[in-house]
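What follows is a group of structures, each given as structure tokens.
All of the numbers you see were taken from the coordinates with simple rules; none came from a lab. Please read all numbers here as calculations on a predicted model, not as lab measurements. Cβ atoms are built from the backbone, for glycine too; each structure is taken alone.
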Structure I
Amino acid sequence: MHTPSQIRSRGRRLHAALDQVIEQRGWSTPKRRAHQWRTLRALVKHAHENIPLYQRLFKQAGFTPAMLDDWDDLSKIPLLTKHDLRTATKEDLICKNNRDEVRWIASSGSTGIPASMARTEDSLWHYMAWNTALFYDWCQGRPISNGLYLVDMARDSIDYAAADLLRTTVPNSRLFSVHDPVAKLTHELLGIAPEFISSYPSTLRAIALDLRGQKRVVNQTRIIHLTSEMLDAHTKHLLGHVFPNARLIETYTSTEGGLVAWQCLHDARWHIAETNVICEIVDESGRPTDGLGHIVITDLTNTATPILRYRGLGDLARWETEPCSCGSSARSIRQIEGRSAAMLRAQSGVTISPYVITNAIEEVPGLAQYQVVQKLPGVLEVRVVIEAGASKGSIENGVQTALNQALGGAVSVQISFVSMIAAPSGSHKVPLVISELPLAA
């Protein structure tokens, strides 16, 4: 419980961050680009002078800040990997004379490798303000007070930090841990009957499966905000059944980059939050590409542990080059095509997007839950939880037929029937597609 003076102080910080975000959202493209360039140069200089991790990486790459003359020089900054963050000590990641308020945050490890970093309080308030501004957009300027927030309450998560700031405007009684039992979360959701829900796809999928098993639907929910994970077609279909009146809206966020992109309300694309990040899409060699490539981000909001040209998100996407019908001039991507940690491989070595798999399986009747695991090239194990009364033979035939049609026999499929599919130890997320094949850095 915060004291009145703490609430006032928090309110002032949120208002200040909102003022900044509202101004930034009105900037022209030249003004955004000038802000990006100015901030990038300052961050690179700060990292070169004060952050041991970057001093080492820059020296190994033969890079100095003086080499940054224009945007063509961006690729001279060495790429930062998940391995770099994971193996660095706290002393490597922050200036020894740091004077800013900071929180140490750990990633969820959704790419398979957790990593830690320091974030300034100001960067977290900026993150909170951007999400608040987007929430107003989703509610068409009339914010919904009857909300439910399902949050990772691990104390070192960015969502725990965000939930702490969220208490400025949302009562504790509407914040629940995704680590709570599904039955409890289902009970709370039914009791509150929220008009707005913010969650991870995997958490809300588990709740929706529970509700569907009870033959319950939630008609009151109008908006569902999903973040941090890929929303697959199967989950989207399930949520549409259980929450028939809800609009699904996604944001693309990460521990390392904060808010990276948001889903357009008028078009099937994601707008890059260009005042928050510099986003690149690069090929396997780190060169810019107009095709499918790795997302690389530079966080412009955080000076505690600078994130410069970070490839560790593990996500794949491609640029959308056509103007958006909403009128936004922010660059956009057509879709996030999955994590490299979830990309599968045929026996021939051809890469297969997880969306091909999930979209094919989605229409097979009788599936309560499934998970696809690849341990060898060209071989997929599909773990299946069946609905009550469903036929194992029909499901096995349906899954085999759907994947053979989608993949043209490029992989062999093994079906395993299980009673449940649980999250990995130490995580709340239940990934739909897992590749255990070796990954590039």
Structure II
Amino acid sequence: MKSFAYRFFISVLLLSLSSCKNGPAIQALFTDQSPRDEYVRSLRKQKLLETDAVQTWMLAGESALTDSLIISLPFREDGVFPEGGQRTFSYQFTLPAGRRLEAQLLSPDSLYFLDLFRIQENGKTQRIGYVSPKNEIITYETTEDIPLVLRIQVPLEQPAKEFSLRLTTQPLLQFPVAGKSSQHIISFWGAARDGGARSHEGIDVSAPRGTPLLAAVSGLITNAGVNNLGGNVISLSSDRLNISLYYAHLDQQLVQSGQQVQVGDTLGTVGNTGNAITTAPHLHFGIYRRSSGPVNPLAFVESSQLPAATVTKRLGDTLRTREATPLFSSLPPSKVTRQRLPKNSIVWVEASTKGYYRVSTPDGVRGYVLATSMQLPEKRLNRRRLSTDVFFRRNWESVTEDTLKTGTPVDILGIASSYEFIRLSDGRKGWIQPFSE
């Protein structure tokens, strides 16, 4: 189990921000506000909202909603929340019509905020779900294609922790033929019919004559009749969703118009009536959106599997490109890249998925690279002695730690912007700016 009531509601919002000089205790923890809202509210109460660190954190949360990596579903990413640095991640994806999203972040003993947003027609985002003490998995379903953004943000002062993000989708409907699955579909949406005069507005499922046909959703039988194309047909209007289901070519109809049915009830049996009289028995299954007509039923009934776990031995490591390497903003990669990393560029590994690493460059650009394009920066590229004093930093974001004197020997391990990643004779690694020589 993930979290003992979501880590006791972010450890009572980080113990009321460590009581912050005996400030007021956090109130109204369990309201309609999200845990992130409550966290920001507590920062405001403690008069910390205007500090540079909090303002940077707030801005990162807002910027993430318009600068997301683009992924496809289902999706799994195993990663690490870094110490300091960029601690806000976001992913944009489309939830297909007919699917139910389940978003879960597994990170034992970790504190985080997970929020789901819908991208509206005007491009603005509207929050539609979040992880809370009561709901540790975000669920959202749709009968239309919906663009979404998922944001992960870590509270201030959170130590480095590993995590596994899992975005799965499930069909909204039960499969309509007993004992069958999408593997038994023999004709798909859009296939030519009548010599190309029309296209197939549904899917056909092969099954022996007499196989039970099931109510894929609870609702009202609006028609149990006969027509030329479908033969014996049944129409079922969903109680909950804005769709009607159409079953055709039945051998027997076992329900009547006006009858209320529950998901899984038997409606009839497979046959080949209507214009299917010369074909093997099968079900023609269609879905009609009440406002816009027929839609492809496949996503409404097709099962899917979460991608397998990925190799995570390099999480948190500093790596170097073997060659000039594209930094992708999407998975699967598109032809448009975020940027092209020169050979020997230094990056930090934040996560891994499907043979790719999600990395961050020292100057804050994030994206995906092929895992095989990276290597540990252990073998030096060259060695030289400094021709002047230079400042040395162990970490990119840290203040100057030391001044290296003229003549100091350094191993050059990689590059980033105008800086070099080096190793000193005592084994320390860090950054210098050679242009300061």
Structure III
Amino acid sequence: MKISHIFLLLGIGLLTACSDELEIQPFQNVSEDVALGSDATVKAVLVGAYDQLGSGDLYGGNNLRDAELLGGTGEILFVGTFNSPDEIARKQISVGNLDAEETWLESYEVINTVNNVLSALEVVDADDRARVEGEARFIRGLVYFDLLRYFALPYEGGAANDQLGVPLVLTPTRGISEENNVSRASVAAVYDQVIEDLTTAADLLPETNGFFANQYAATALLARVYLQMDRYAEARDAANTVIESGFYSLTPNYASAFMNGSNSNEDIFAIQVSSQDGVNALTTFFSVPEFGGRDGDIEILPAHLALYDPEDDRLALFFERGGVTYTGKFNNQFANVTVIRLAEMYLIRAEANERLGTEVGASPTEDINRLLVRAGLEPRDEVDLDFILLERRRELAFEGFRIHDIKRLQGSVGNFNYDAPELVYPIPARETVANPNLQQNPGYN
């Protein structure tokens, strides 16, 4: 695998000096002895990883947006002028697609950064070492999970899952050589690593950690991973742990879960955005110029609006401009980008309990009624699996779930079956040229 830069620290040059100008190293080549030589610098590298994670091409928006574009046929329409998201929306993705390429490159840059952190834990103060390792593993687990979901054929519950995944790189890349030409690991092997990272992170992290990852963020992400794998008991138990922690609560109304400049009580993990730093690419593409968006690149179609009861308060977040409907979830360019929120945990627990015939924590009906009542609807006497899955579509609409849910539920997107090659990103052309060991995905040769 070719990695273009050695990302050790954003702004490391501010922390170092050199008395001999002839020995000044380029910014991107700062020695690891300097960048990883002390408690303070390793922690600064870790903060840099969060900054990379918040890139617009990753969790600053596009990782979430593209799940909707890839899976939203018939319910949303991309009308923007950018070619790469248009290819994704049309399921005609080229090997040179810039969005897919940036997702790959920036994901591995983040992975390399946290691998550097993990390689230098011995210099971290003993009192903080577990937390630093836990945060690094959380970030690596998150990034590998979504790399796999975009660049590999979907995980199949009960199968061997020996189809090609993505390269597993667990040590720092500090130079380019033949050793860096890593082959793709299997889907099963990458999922094993994701679970190991997140399980370890949940054990190491504290209950509270500001807006950085804590043990419940790792546990909530594990619930999402287990659900994707059809491991319902583990998904249920992880979601239940987060819910029963008491650290999070649903916002009093649906609209207040969005467009927040600081984390709400519902946010379990969110990318921090402000007028001074960060980007909210969901606003850029889903919203309109008056709220900081482009030109209204993503339109909401009647087929999606028809999913809601006319009395559903969630309909109030949609708005019209020029006869076109848009979602109002992202009408603030400086709002944080929510990656995991509590409503998802209720949905996971409800679905898993329903599938297993259990009532761990609460009955499926009780969990779904929490969301219905918040949306201004009457509670139901009973819910079934179909209703739970429909409620998931409504509650989590446009937040980065659509294609991943279609794949795990073995559905379809228009005329494409859930495992169609067109629903998987190609390995970027520049990567297959640089690394002859990288095998391309079916349909892109």
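From I, II, III, which structure was helix-only ellipticity at 222 nm (-39500 (n - 2.57) for each DSSP H run of 4 or more, over all residues; to 500) = -13000 calculated on?
Source structure for this number: III.
Suppose Rg and Dmax of the Cα atoms in Å works out to 22.1, 68; of I, II, III, which structure was it derived from? Before the final figure, lay out the partial values.
Details: I: 22.1, 68; II: 28.3, 93; III: 21.6, 76.
Derived from the structure labelled I.
Hey, distance in nm of label points 7 Å out along Cα→Cβ at positions 317 and 421 derived from one of I, II, III reads 2.5; which structure?
Numbers: I: 2.5; II: 1.1; III: 3.7.
It traces back to I.
Out of I, II, III, choose the structure whose coordinates give distance in nm of label points 7 Å out along Cα→Cβ at positions 205 and 269 equal to 0.5 when calculated. Could the numbers behind the result be given before it?
Values: I: 2.8; II: 1.7; III: 0.5.
Traced to structure III.
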